[in-house]
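In what follows, structures are represented as structure tokens.
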Structure I
Amino acid sequence: MEKIKLFRRRFLPDELTELKDDKILSYSENQIITKWDVLKPRADISTGTSAYFIDKGIKVSKVYNANHQLVYWYCDIIATDFDAQENTYTFHDLLIDVLVYPDGRVQVVDMDEFADILEQKILPDQFIGQALRQTQKLLDIIYAGEFSSLTRIIENAEKTAVCHY
């Protein structure tokens with residue numbers, strides 16, 4: 001199988017980054033699980049494991065500090081493009097993020113950035129409703145006490161981690 005390439009597309013700032021150092025732990029049509037280190041050194045976080053739930057439009061990341069302690073679960077709202085010819089996935093960061101802390105506290109962040117890209121007409125129209133609906137669906141999962149159905153997938157992948165792609 002040809003190597004799968006992963007890219008992160010941000011709208012603010014406008015950038016496309018190949019996630020060339022991410023290790024793919026598992027891969028299926030609607031789910032990719034990766035292990036990664038931060039792209040730029042940070043004092044608060046160091047490494048993590050992410051699951052791209054392509055059909056749900058979310059990326060859930062288990063984020064660790066330098067001592068490998070859980071800092072939080074970081075949930076990005078995303079839209080995904082797949083180029084079969086190039087075997088590449090581009091994950092568009094739709095800016096709205098949801099953090100779930102170990103104590104169960106939930107925080108929705110970057111709504112101001114989402115408003116900025118709407119006002120500046122940077123975000124393509126097709127993503128606006130999608131971002132809001134996917135955020136609501138994720139919050140519904142969290143508030144219904146079903147977030148563990150997503151986190152369990154990441155934890156199982158960490159236990160059996162073998163990089164395949």
Structure II
Amino acid sequence: MSSPAKPTPADWFAIRLFAMDVDGVLTDGTVSISSDGTEAKVFSILDGMGLVRLNRAGVAVAWISGRPSEATTRRATELKVPHLIQGRTDKLAALQELAGRLQLDASACVYMGDDDIDASAIAWAGIGVSVPAAMPAALAVARYITTRGAGRGAVREICEHILAHRTPTA
């Protein structure tokens with residue numbers, strides 16, 4: 001089986017929605033849970049700035065996480081992420097529902113994930129993205145694999161690709 005075709009400048013130009021998993025994409029996949037039950041996650045400031053810039057440029061941003069997390073909610077609120085979907089393990093259905101509400105087809109969507117439950121959404125999106133340390137199912141269907149690691153600027157890398165291919169008026 002051959003690898004999916006790499007995204008072209010025209011593919012990046014068409015993007016109107018950047019949706020992504022949270023744990024293992026925006027974070028390195030580590031969740032710290034203390035004895036009192038509180039959890040902590042580490043998010044990259046580089047990724048956050050990229051997402052803020054995308055919002056300003058008119059590109060919708062969505063986080064689709066399989067598990068609900070107060071840390072995720074707090075970070076999404078801080079960054080003003082307009083579409084936060086938690087507790088959904090069927091990432092493809094969640095992505096397709098959101099794209100439908102936004103009146104977008106697959107070619108206008110980037111989806112970035114790292115695990116088996118992300119693979120169908122990665123494959124459906126116009127540009128499916130994964131991180132280097134992702135599970136084989138995600139890597140096999142990704143059209144683009146970031147050079148930066150999860151929670152270490154991988155999301156910013158994709159933001160920069162999208163922004164670089166937008167018109168100056170976008």
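Rule-based calculations on the coordinates, nothing more; no lab input. All of these numbers come straight from a predicted model, not from anything done at the bench. Cβ atoms are built from the backbone, for glycine too; each structure is taken alone.
One of I, II was used to compute FRET efficiency 1/(1 + (r/R0)^6) of positions 10 and 34 (r between Cβ atoms, R0 = 30 Å, to 0.05), and the answer was 0.05. Which one was it?
Among I, II, the structure yielding 0.05 for FRET efficiency 1/(1 + (r/R0)^6) of positions 10 and 34 (r between Cβ atoms, R0 = 30 Å, to 0.05) is II.
Taking helix-only ellipticity at 222 nm (-39500 (n - 2.57) for each DSSP H run of 4 or more, over all residues; to 500) from the coordinates of each of I, II, which one would give -7500?
Traced to structure I.
One of I, II was used to calculate mean projected area of the Cα convex hull in nm², giving 9.9; which?
Matching structure: I.
One of I, II was used to compute semi-axes √(5λ) of the Cα gyration tensor in Å, for residues 58-129 alone, and the result was 26, 19, 9. Which label is that?
I
If you rank structures I, II by distance in nm of label points 7 Å out along Cα→Cβ at positions 42 and 146, which sits at the top with the largest value?
Max of distance in nm of label points 7 Å out along Cα→Cβ at positions 42 and 146: I.
Which one of I, II has mean count of other Cβ atoms within 10 Å over residues 66-73, as calculated from the coordinates, equal to 15.8?
II
Name the one structure among I, II that relative contact order in percent (Cα under 8 Å, 6 or more apart) of 22 was derived from.
This figure was derived from I.
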